[in-house]
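The structures considered in this document are given below.
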Structure P
Amino acid sequence: MGQYIPTKEEWIACRWCIRNNIKISPWARDQSTWYVSIIINNGKNNVSKEFFERIEIWKKIQEYYMYYYKKHNKDEQKI
């Protein structure tokens, strides 16, 4: 699936999401493309309508982590 190294801000957002029960992960469509799965608190699994190739899948996952971090992180300092 390739390799992507998140920025410090992306790591902060990722940890915050995991601690707050927001789970974002890649799911294989086939051997070369993936979609994004997002499970938030209620256990409902939402999947992206788009499919992503290697490395792009990791960038998209980090975008989702940042989105949810900025949207729901009201009490803590923003990145």
Structure Q
Amino acid sequence: MKTKVFVTLKPSILDPQGKTIAEALHTMGYDTVKSVRLGKYFELDVDAGSADEAEKTVAEVADRLLANPVIESYRVEVE
């Protein structure tokens, strides 16, 4: 089963890379871009009997390895 994990910094955490990208976009003339938040994206192919089982497994993987729960949050999607 195909799953996707989107990991982003929590809103209270500063994102200097995102700020740098936003500033670069402004110098390139993209003034309508107000802010940028950087994140990570993972695709996992999981052998599971159901979508709920796949989501549970991938959430556990994200908790233990893919995301730092102190500064990051994540979202799991199952196709």
Completion exercise
When volume of the Cα convex hull per residue in Å³ is calculated for structures P, Q, the one with the largest value is Q
Completion exercise
Computing helix-only ellipticity at 222 nm (-39500 (n - 2.57) for each DSSP H run of 4 or more, over all residues; to 500) for each of P, Q, the value -9000 comes from structure Q
Practice task
Work out which structure the value 51 belongs to, where relative contact order in percent (Cα under 8 Å, 6 or more apart) was derived from one of P, Q.
Solution key: Q
Problem - Origin of the derived value 6, 23, 32, 24, 12, 4, 0 (P(r) over Cα pairs in 5 Å bins from 0, in percent, for residues 27-66 alone; candidates P, Q) - result: P
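Read the figures in this text as sums done on the coordinates, not as results from a lab. Note that the structure is predicted; figures quoted are calculated from it, not measured.
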